[in-house]
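What follows draws every value from the coordinates through simple rules; no lab data is involved. Every value quoted in this text rests on a predicted model; they were computed, and no experiment measured them. Cβ atoms are built from the backbone, for glycine too; each structure is taken alone.
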Structure 1
Amino acid sequence: MKKNLYNRLRKGFLVTLSATFLFSCNNDDFFILPDRGGLDAEGLWNTEGAVNMHLNKAYELIIPRFPWQTVPSRFDIHLVSDEHFFASNGSFGAQALGIAGNALINHDVRYTGNSYNQNYLDNRYMDIARCNNGIKYLPESTIPDETKFPLLGQYYALRAMVYLELVKVYGGVPLVLEPQDPDAVMTDGRSSARACFAQIVDDLNHAMQYLEGVTWGGDDWGRITYAAAAALKGKALLYWASPQFNPLDDPKHPYDVSRWQEALTANKDAYDIGLAAGKRLIEDYAEIFRIQGSANTETLISRPYSSTRQRRGHDEERRSRPRSENQNSGPHNGYRATVKLLRAYPMKDGNRIDEAGNYGYDDVLFWRDRDPRFEATMAYNGSVWVLSNKQGRRQWNYEGATNNGRAESANWAVYCKKFTTPGLAEASVPYSDGIGGSGMDWIEMRFAEVMLNLADCANETGDMATAKDMVRQIRQRAGIEQGSNDYGLGNIASIEQMRDLLLNERMVEFAFENKRNADLRRTRNWHKLTGEFLEVYQVQVAGETGADRTAKINELEAIDPETGEPFRDGLDLNDRDLYLEYFQPHYIVPQQTGFRAMNIPEYHNFYTFHNDFVRRGVNIETTIGWEGGTFDPLDD
């Protein structure tokens with residue numbers, strides 16, 4: 001019996017619901033279930049509850065989490081970018097930028113595991129296998145069509161999500177569309193990127209067909225909707241049209257402007273479908289991640305969390321907060337803004353910091369008169385940052401500062417506010433034993449992304465008015481002033497200028513939302529980071545000697561007898577002269593010993609499969625540019 005079970009597993013007719021294995025074979029199907037409840041394999045697909053359990057596990061494995069929840073060496077390669085300081089801390093991610101260690105080799109990038117298991121991101125073909133089973137067996141189910149078809153639509157959308165992530169990373173990948181063992185993918189080799197995108201779009205067309213008119217509520221919040229599937233289709237076609245897959249100046253692969261028109265149509269449809277479904281920009285940018293569930297009109301795809309349900313939470317609140325407000329644990333470098341990100345924010349009138357306008361940029365008071373999204377996202381030295389329900393609380397980031405009598409060990413010049421909960425008590429911040437933390441939902445795709453995707457497509461097809469309108473709406477929501485230059489858009493007159501603005505706008509709008517890495521590669525700007533350093537600010541008090549600085553720290557932290565508060569809390573740090581009386585102009589932290597400038601080869605637009613996967617598969621070629629590479633992702 002064991003031999004027969006093993007053979008059936010290797011043939012790949014499997015479904016997975018939990019890590020508890022109970023074996024059964026019937027009609028050549030192999031199921032691994034936590035509790036079969038007396039059901040045989042055939043009956044399982046005829047039982048709505050069992051299918052929902054299987055589908056729920058697919059969601060658990062496929063919908064992204066807060067990025068810094070899971071950073072094993074096979075995954076953090078996809079998180080490094082120029083917006084945060086993570087890649088400079090000696091991690092594996094540093095190698096991706098050529099900062100430390102050797103250049104990437106064929107063993108370094110893994111989205112496909114070397115063993116079959118049920119862990120998040122261990123094997124994306126395991127996730128595909130789960131969807132393949134649903135797509136294969138649900139049509140034959142006796143479940144009523146009105147119930148069965150929305151289930152089927154979700155499987156199609158989830159499979160498309162996985163393939164889109166794979167194609168973004170590798171270019172063409174093996175297309176496995178029938179049930180088989182995900183640990184030994186049997187294929188005819190890597191399909192072209194064209195074939196992969198065609199399949200992704202076909203899957204999303206099926207998803208839209210089955211999900212149209214379906215609404216979710218209550219405990220079903222977080223399921224894929226018709227509007228979400230439409231947004232995913234628009235995003236997929238945006239990638240297919242973008243320079244990563246459609247280079248502007250590659251004689252071997254002629255530029256195809258018709259792709260942009262197709263992407264424009266899909267993203268305009270996604271925008272209109274979203275509006276019809278009640279999707280809107282949240283009025284207050286600072287509240288986007290704090291408004292939970294169906295009350296958040298901007299959310300299209302999310303992963304719901306809970307601070308009270310066992311193993312349904314996360315530890316991101318602690319990773320964002322300063323040490324003084326998170327039970328003595330330092331924040332994560334993934335939320336430490338680079339100088340480049342800080343300078344990407346425009347001024348209050350939308351003009352760049354190097355562009356004449358109603359406001360002048362001050363590199364000392366770098367937070368003053370900036371795009372309000374800066375204040376909503378960044379906690380700079382002396383800024384108001386309500387935490388633990390301490391109204392009016394000011395955040396002090398100078399070296400040697402104490403907050404609430406506790407020394408700050410990180411000495412960051414700027415912290416990230418975006419994923420923090422102002423009213424969450426300090427004692428409730430830690431997440432342990434499956435309980436605690438904020439329970440904040442992760443939003444993987446929001447309506448603002450649909451709008452900027454549409455702007456990208458409109459720009460490339462000559463519709464500058466629509467491109468500007470999308471950006472204008474997003475900047476109006478942010479609180480940017482119209483000024484004399486139309487929210488900073490008045491001087492934009494060419495496709496090239498708008499490309500640059502949109503890439504920068506995405507960096508600002510989606511700061512720390514794990515979009516930057518993919519945006520740089522999609523637009524073929526990834527390798528242009530070569531030669532740059534990941535730089536951050538630090539703040540020191542005024543004084544020429546250590547004794548001077550110690551005296552200044554003591555003065556800042558002395559209690560004012562009239563207010564009962566630290567003297568520093570009464571300072572107006574928007575007064576430049578006053579600021580310089582107490583603080584030195586910020587300085588850029590020197591590059592750490594052993595680290596060097598970024599060095600990203602252009603062929604990193606497409607990674608190659610880990611050698612383990614190449615050896616286990618059938619005719620899985622290595623990507624050109626990599627050692628032994630023969631597969632060109634752009635060939636048909």
Structure 2
Amino acid sequence: MSKKVSTLFSLIVLLALVLSACGAPPATEPPAATDPPATEPPATEPPTSEPTEAPATAEATEVPAEEFPEGVTAVITITLPEGATWSDGTPLTSKDLVGTWDILWMRKSGTWDSLADVVAKDDQTVQFQIITPGPAVLDAIVRSNSPRPYSQYGQWMDAAAAFRAEGADRDGAEVTAVNDELNAFLPESGVVYGPYNIDPASVTEAQLSMVKVPTGFNADQIDFDTVTVYWGDTAQDMPLYLSGEMDYSSNAYSPANLEAIRAMGPHIVVLGGPATNGPGIYFNHDVYPLGVKEVRQAIAYAIDRVENCTVAFGESCRPIQYMVGFTDAAVPTWLSEDQIAALNTYDYDLAKAEELLTGLGFTKGSDGVWVDDQGNRMEFSLSVPADFTEYLASSENVAQQLAEFGIVVNVQPYPSAERNDKHKAGDYEMSMDIGMRFTYFHPFVSYDYNVRPGIGFKNDPEGAEGERGMNMPYEQMTADGKEINIKEWVDKMAEGFDIEAQKPYVADMASMFNENLPVVQMFERYLTDPVDTQTRVVGWLPPDDPIYNNNQNNSPVARQFLTGILQPSETNTAKEFKTSYPYIQPPAGNYNLYSPDTVLLQGAVLSTFLYPPLTFYDVNEGVYVPFFAEDWDIQMIE
């Protein structure tokens with residue numbers, strides 16, 4: 001007997017995330033979510049929607065049933081490049097990648113909840129046997145986790161493999177002791193497979209040097225000998241830009257900063273792309289009449305999001321257009337043209353806002369403030385984390401705009417450390433908070449955050465009293481009147497690897513969100529990365545190149561650098577590339593990849609020079625494109 005295995009070479013629409021160390025969002029997000037649990041199919045009929053063009057698939061093949069353990073439903077295979085080496089001269093093989101995942105098991109990575117085994121098939125081939133397919137485990141395997149050197153971590157990799165084989169208690173004393181030893185490991189330097197390594201002797205509080213590794217990945221295609229990283233954020237690197245000592249940085253720049261940098265001349269270009277995060281207004285459904293969708297719709301119409309974006313972030317943002325609960329950048333990937341055309345964009349329109357409220361029987365008092373149908377003035381508090389500066393500016397502008405419309409809003413700043421507790425308890429009337437998050441490129445990430453308990457504790461109508469968040473019922477209707485269950489639909493969109501099977505659930509959720517507005521999304525942060533295109537570095541792709549549609553976790557700059565597109569200018573005889581980042585300064589910084597104080601994983605762009613990812617996700621192609629990996633594929637076992 002055999003199981004039929006369908007091999008899929010091109011699928012899934014995902015990104016690695018949203019908080020990147022280079023160009024972090026204005027607000028600190030909670031840790032990334034683990035893989036979603038498997039769920040039973042919804043009791044109602046599955047949704048249907050107009051399909052879009054499916055990814056290319058290969059012909060089905062036959063694989064003996066005994067090849068896989070019971071319960072394995074999919075296999076991801078990674079093919080490593082032949083002849084790859086670490087900077088210490090040892091070969092990079094499947095032993096390194098399998099050992100990396102053994103340590104992830106020992107350290108209780110949630111991804112292992114979806115895995116049965118990780119097996120080296122030969123020196124270049126690693127097979128990931130998957131129990132619960134989904135976008136999170138896919139991203140973790142092909143994008144988020146790079147190989148670690150067995151030559152440096154072998155004793156812990158071997159110990160972890162033995163623990164995993166015997167099913168050891170990962171909270172037990174023996175495993176804890178090995179983890180403690182790994183945490184305490186302090187190597188003198190990093191062992192890398194990228195084209196650069198940090199020179200420990202160069203690391204000071206002010207700067208560090210990344211030096212060329214001739215045997216590293218693509219080193220023969222890259223003509224820079226040194227990457228200089230100055231310590232600091234915007235305040236520290238502005239003088240460097242103005243003195244011509246900075247080629248590129250992804251720190252956050254104010255409009256005044258950008259104006260000063262641009263004034264240096266036309267050779268300064270500001271690169272931008274969606275950061276896939278931004279603020280939104282949450283509503284406590286237990287506070288009347290905020291639980292009425294027409295009230296939330298009226299509020300959306302009464303706020304000029306263009307003005308709000310400009311006040312909060314200047315040119316570093318774009319007002320949300322589609323209002324579907326996730327980033328506008330992903331909408332064309334997940335929704336058909338007809339589905340997009342059916343969305344309400346809630347353009348600024350005070351007449352429509354007024355029509356919605358009067359239709360509910362609301363009236364305006366003599367003081368110009370709206371009065372609801374129960375005789376209560378429409379006056380609410382808007383909670384906002386005090387140290388989320390741009391969100392505070394957005395909130396104050398919302399209050400001003402709504403006051404002009406006739407809704408009184410009192411902005412109430414609070415310590416951001418209280419965010420999760422406040423949202424879980426529903427301890428607010430209106431709340432300005434992160435309205436969407438895309439730590440990998442899939443709508444599940446946002447919906448799990450903003451309309452379910454998820455990791456943001458935003459909504460749980462089935463929770464205990466005092467733990468229901470905004471308390472929006474799971475049973476909702478789409479714009480065309482279809483009944484859906486939010487919890488079930490979000491679970492279903494994260495099952496499996498077939499995006500065509502997931503798209504109908506995404507389309508229903510997008511329609512429901514757009515109609516009911518559980519969150520009024522304000523704007524999306526956009527990157528503003530100044531580039532000096534001629535002093536030391538030339539060859540930059542033009543600012544309108546599609547590569548810049550990708551965010552910094554799939555860095556357009558790193559991709560240009562590591563493939564040799566960028567070159568030293570004729571006057572750059574030192575062949576040096578200069579950037580900045582607030583890395584962990586000595587004496588705290590170390591070279592243990594498993595330490596929170598490691599210097600080796602500082603920023604999505606810089607760490608990529610040391611450990612190039614197996615794949616980059618490209619938003620334009622909608623697929624993970626092999627980068628360090630020679631190839632990768634998926635087999636679905638039926």
Structure 3
Amino acid sequence: MPDVRLLLGNEAIARGAWEAGCRVIASYPGTPSTEITEACARYHDLDTEWSVNEKVAMEIAAGASIGGARTLTCMKHVGLNVAADPLFTLAYTGVNAGLVIVVADDPGVHSSQNEQDSRYYARSAHLPMLVPADASECLSFTKLAFDLSEQYDTPVIIGTCTRVAHARSLVELGERAEHPSREWARNPSKYVMLPGPARARHIAVERRENSLRAAAETADWAYTAEYNDKSVGVICAGTAYQYVKEAMPSASVFKLNMVYPLPDEAIRGFAAHVGQLLIAEELEPFIEDAVKALGINCSGKDRTGKQGELSVNKVRAAFESFVSPPSGSVPDTQDAPEPPARPPAMCAGCPHRAVFYSLARRKYTVSGDIGCYTLGMLPPHGAMDACLCMGASIGMAFGLNKARGAGFARNTVAVIGDSTFMHSGMTALLDAVYNRASLTLLILDNRITGMTGHQHNPASGFDIHNNPAPSVDLGAICSALGVTRVRSLDPFELTELDDALKEETAFDGVSVIIARRPCALLSKKRCPPVTIEDCRKCGTCMRLGCPALSKGEDGSVSVDPTQCVGCGLCSRVCPFHAIYDKNPAASPEGESAAAAKGETRV
């Protein structure tokens with residue numbers, strides 16, 4: 001009997017890598033791609049790591065491939081921006097053993113800062129890109145990608161999105177195919193991209209692309225043409241295929257498995273056999289523009305738009321005039337009531353809450369970064385004024401001060417997390433020191449990469465397998481970069497935090513405050529909730545934005561014991577001492593020690 005499992009798309013990619021004989025995985029966590037690497041870590045014959053950023057992960061993958069091992073690297077769409085530098089030259093060098101790059105887009109902006117369409121990277125770098133439509137294809141396309149990588153001497157991109165990465169479907173598992181290390185031989189003209197060798201390799205890239213395009217015309221892995229009612233035909237790929245099949249079951253469908261390079265002649269043949277040609281794709285008109293460039297009349301983005309995710313209902317509505325009336329009773333979800341709003345919020349006991357409470361009270365201009373702490377922008381704090389990408393807070397604060405002058409610098413701080421600082425903040429801090437900036441940086445050290453689900457990093461003291469690992473000293477790094485004023489504190493000590501902010505923002509130079517307290521979700525140990533007596537209805541504690549606190553109709557505040565973790569921060573801000581904390585907040589050192597003993601959730 002075949003072994004069939006219900007897997008996430010991300011889990012299926014990990015399984016496909018294992019079955020394909022992959023040996024090395026290097027990634028940086030980023031939703032919706034994170035679970036791929038976490039699943040890979042469960043296979044003991046895979047060398048799996050969390051790298052400090054996507055660029056380093058791509059470079060490790062390149063080295064492992066050149067060294068002869070099949071290799072996988074995974075990231076979200078904005079992570080590919082970070083890895084783009086090695087990616088474009090890696091397209092020139094090619095590979096030795098197979099190298100697969102998984103990039104997960106986020107249409108609808110569920111957990112990202114933009115809706116970037118990664119298909120353009122494939123076209124710009126002249127790399128093949130496969131797009132699976134479900135978990136079963138995630139597994140089979142991953143195995144295919146390794147074979148294509150070695151056959152055509154190229155990295156291969158697998159493009160997914162939130163709905164494929166985080167949806168489950170049935171997957172038939174296979175056995176691992178061992179691929180011994182390929183022989184390593186010195187070949188500078190292939191792997192050292194000086195101008196002379198690069199010119200020759202550019203020619204090789206064009207030849208490879210032409211070979212792939214020719215193969216795609218007849219290869220059964222490149223596309224599938226499904227002819228039904230030929231009055232309308234739809235070209236689609238990935239998750240859009242699932243929507244089209246449900247919304248337009250009678251239509252003819254041309255399903256692309258590889259979205260770059262495209263099989264031009266096969267597309268022409270399909271278009272010639274159908275009446276109206278439609279294109280269903282999320283985000284940009286990548287396929288539509290290519291089809292129109294072939295001189296083929298088609299319609300797509302004028303109906304579906306460029307923003308957000310598609311869905312069965314959106315496809316049905318966009319192509320309404322071509323959709324046959326559904327048979328039987330179909331529930332009408334168009335007029336279904338919207339679910340209640342659930343705005344994102346910092347968790348009860350989050351160490352970042354104290355920091356943004358203090359920043360909001362002092363009315364600083366705050367240059368923020370990517371992480372849980374980005375939620376400091378939301379009410380009731382409203383204490384973040386700019387946020388661009390991983391590691392950008394320091395450079396943006398420096399730029400703000402350049403534009404606004406020295407006086408403005410005394411009211412500006414940059415905020416960054418521990419993992420993000422190591423990802424791409426260190427170089428910006430070095431630049432600020434070198435160019436004599438006047439800048440205060442807050443490093444929010446919660447001992448984990450929190451927003452993506454508690455992945456370890458070089459400061460947490462553990463590796464991806466939860467084994468002890470060297471823990472870097474963030475303060476020592478800042479000092480080594482030339483910062484002369486570095487102090488660490490517990491952000492729950494509000495008086496100390498306020499004093500530090502006042503002193504460091506007044507300093508004419510670069511200073512760093514490390515606010516060190518572990519993520520509230522790291523420890524499984526739960527303290528009894530606080531109690532509130534004789535509330536004076538002043539509302540001070542509500543300015544913390546803690547989800548465990550709520551205000552009644554009469555203005556009095558109550559605590560939800562099912563949410564309160566007993567951190568005691570509310571008792572520290574209450575001016576009338578009406579909130580009692582029977583378990584004073586544990587020290588950061590104590591919490592870190594508990595985490596080191598295994599009381600962690602990963």
Quick one: relative contact order in percent (Cα under 8 Å, 6 or more apart) came out at 10 when computed from one of 1, 2, 3, so which one is it?
-> 3
FRET efficiency 1/(1 + (r/R0)^6) of positions 235 and 491 (r between Cβ atoms, R0 = 41 Å, to 0.05) - structure with the largest value, from 1, 2, 3 = 1
